[in-house]
Structure I
Amino acid sequence: MLDSDKETQRRFKIIDYIENKAKSIKAGCLYLGVNRSTYYRWRDRYRAKGIEGLKPISTAPERVHNRLPSKVEKLILKLREEFKFGPKRIQWYLERYYNIKISDSTVSRCLMRHGKSRHKEKVTWAVI
């Protein structure tokens, strides 16, 4: 059974208990540790759509409007791999040579998201 199915069954049992066995909605919600507003929302969805209405609904946005374009992400990763630049140097390089203005913290988050936030090998400079 999936986690969403387990959650759906749990919600159904809560509604069933409160409607059939509890003295009042307030007492049932207190006993089960559920907010009354949450209970009413689940109950209304159950009455409207049946068991399908109790499935968890994602609140994640469908689209992130300020996401970094994939071309810029690829360029950041290329600069990191090729030149071993840090976030501030990458930010400076993008602004100077590509006219792309982003903050060094955005570059840093992009590197972390791709697992490139730290250098694998230590860069040493030979002094002659």
Structure II
Amino acid sequence: MGLETEASNKLRAVYKNVFCLSRRPSLWHINSYPANLRTATRKSGNKFWFDVTPELYERRQVEFFIYACGDASTMFVFPRLNMEYLVRQASLGGQKQVPNFTIYVDTDEFEPAGHSESSISIAGFRNAFFLIPNA
């Protein structure tokens, strides 16, 4: 089973009202709230690299960002406003020129790309499924 399937199964196990709106981008409706689900397999130790599409938070297309790191037992749930704050200084990268960042699962830290000196604790967002209110 792939990580995307594993993560979507976890969402269905945690929430009563959940369904996938689209696969690319991965948009979900969870308890009446739009969410973006992203996954990353282990690439280097306890580091997981991600990016975020600014349109999703700038245009308020989603209210939550969910990042699965390696398997469905490690998922970070970020409300839109928190994600905006976390990536505000991240360097842009890739063909899409979108904010990139690293999540360290061993220390629960978020590091905006290009700012290794400014890691932020995200321990409160690990498996924080309670942040998405019931409908």
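The maximum of FRET efficiency 1/(1 + (r/R0)^6) of positions 10 and 98 (r between Cβ atoms, R0 = 35 Å, to 0.05) over structures I, II, that is, the highest value, falls on II. Between structures I, II, the calculation of FRET efficiency 1/(1 + (r/R0)^6) of positions 2 and 82 (r between Cβ atoms, R0 = 35 Å, to 0.05) yields its largest number for II. Structures I, II were shown, and mean count of other Cβ atoms within 10 Å over residues 74-81 at 16.4 was computed from I.
When relative contact order in percent (Cα under 8 Å, 6 or more apart) is computed across structures I, II, the figure 21 traces back to II.
Cα Rg over 2.2 N^0.38 Å was computed and gave 1.88; which structure, I, II, did it come from? Computed on structure I. For the read-out distance in nm of label points 7 Å out along Cα→Cβ at positions 18 and 90, a value of 2.2 was computed from one structure; give its label from I, II. Considering all the candidates, the number was obtained from II.
When helix-only ellipticity at 222 nm (-39500 (n - 2.57) for each DSSP H run of 4 or more, over all residues; to 500) is computed for each of I, II, the one that comes out at -18500 is I.
Here FRET efficiency 1/(1 + (r/R0)^6) of positions 50 and 114 (r between Cβ atoms, R0 = 41 Å, to 0.05) has been calculated and equals 1.00, so which of I, II was it run on? This value belongs to structure II.
Just so you know, all these numbers are worked out from the coordinates, no wet-lab data involved. What you see is a predicted model, and the numbers here were worked out from it, not measured in a lab. Cβ atoms are built from the backbone, for glycine too; each structure is taken alone.
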